[in-house]
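No value in this document is a laboratory result; all are computed from the given coordinates. Remember, predicted model here, so these are calculated numbers, not experimental data. Cβ atoms are built from the backbone, for glycine too; each structure is taken alone.
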Structure 1
Amino acid sequence: MRILGLDPGSHVCGYGVIETGEPRISAPGGNQLTYVECGVLTAPADLAMEERLAEIARGLRDVLAELAPMVVAVEDVFTHSNVRSGLALAQARGMVLAVVGLSGLRAASYAPALIKKTVTGSGRADKDQIARMVQHLVGLRALPRPDASDALAVAITHAHHRQSTALRLRVVEV
């Protein structure tokens, strides 16, 4: 299964794509992960919000078309002490969900603390800890950019929790 993880933002949107099922690197929960690609979609800070979101939406549409994921996993909005930045993040997340929906894909959402706990074992891990574990789990030689690393962590979380859900369903069906 090809999974696209997204870390939405109104200036920078990280994306990371992995595939599960390939016998390469074992992730949390025993999943086998293969790194496909990661990167960031950016928009100039001097543009108006609607122009930045449109720029990122066009880039996301291209990523979806080129990398053809089967499912998308998105980081949830977390509580911000700054209401303005929290609102901007929520708007960016809404744009991401709209683009994903228009592409005909489903989106799974994960809380930041769950992503951190799944990837590092601690719900309070910092960005450097996350990046280093992501690097290890998908076999990268260098640390990815923080937004791309966060997006890969979202994809890894979906791979882990998707398998856990499938196993629970099989047990119930027996």
Structure 2
Amino acid sequence: MTEPEPALRIAPATPEDVAAILAMIEALAEYEQLRPLCVATEADLRAALFGSRPAAEVVVGWEDQTAVGFALFFHNFSTFLGRKGLYLEDLFVRPPYRRRGYGRALLMHLARIAVERGCGRFEWAVLDWNAPAIAFYESLGAALLPDWRIVRVTGPALSGLANAPPEGS
């Protein structure tokens, strides 16, 4: 007789979860081939998630006492809708726990949060080479927006832009 699959429990992150969240962020960065860009520390996450002005929220997926996945999200705003939205920054399920419906459960949990909070949309980005994730998201009814590209300014370019003289000076 086979053992039944353990149930996934999804709960808001607590300060005690920061080390587990950081470990999963590092594993995600490794998977996305972006590990050198991942410089977050436990102190950074603790301040960003649980400081006086939290920048984001996290839900953690638990199987028994093991953190098996997470979703980090925050609110953005749609000027066209005149309403806030929910933006998923990262979704990750540890490889041994994949194909159990945990990613879907985390996304459904966030969709419920978006609806409960009156959000006009729920969105995220996906790397163009990540065909399994794209197929998974499309199977849930998500639409890829082919005409949109992410624009980002970081590091010295961000400082340069912030300190650039006004046009025509």
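Can you tell which of 1, 2 yields 31 when relative contact order in percent (Cα under 8 Å, 6 or more apart) is derived from it?
Source structure for this number: 1.
Computing FRET efficiency 1/(1 + (r/R0)^6) of positions 109 and 141 (r between Cβ atoms, R0 = 25 Å, to 0.05) gives 0.95 for which of 1, 2?
The structure behind it is 2.
If helix-only ellipticity at 222 nm (-39500 (n - 2.57) for each DSSP H run of 4 or more, over all residues; to 500) comes out at -17000 when worked out from the coordinates, which of 1, 2 was used?
The read-out was computed on structure 1.
As an exercise: P(r) over Cα pairs in 5 Å bins from 0, in percent, calculated from one structure in 1, 2, equals 1, 9, 18, 22, 20, 15, 9, 4, 1, 0, 0, 0. Which structure is it?
Numbers: 1: 1, 9, 18, 22, 20, 15, 9, 4, 1, 0, 0, 0; 2: 1, 7, 14, 18, 20, 17, 11, 6, 3, 2, 1, 0, 0, 0, 0, 0.
Computing P(r) over Cα pairs in 5 Å bins from 0, in percent on every structure in 1, 2 gives 1, 9, 18, 22, 20, 15, 9, 4, 1, 0, 0, 0 only for 1.
Please state which of the structures 1, 2 yields 2.3 when distance in nm of label points 7 Å out along Cα→Cβ at positions 61 and 85 is computed from it.
Considering all the candidates, the number was obtained from 2.
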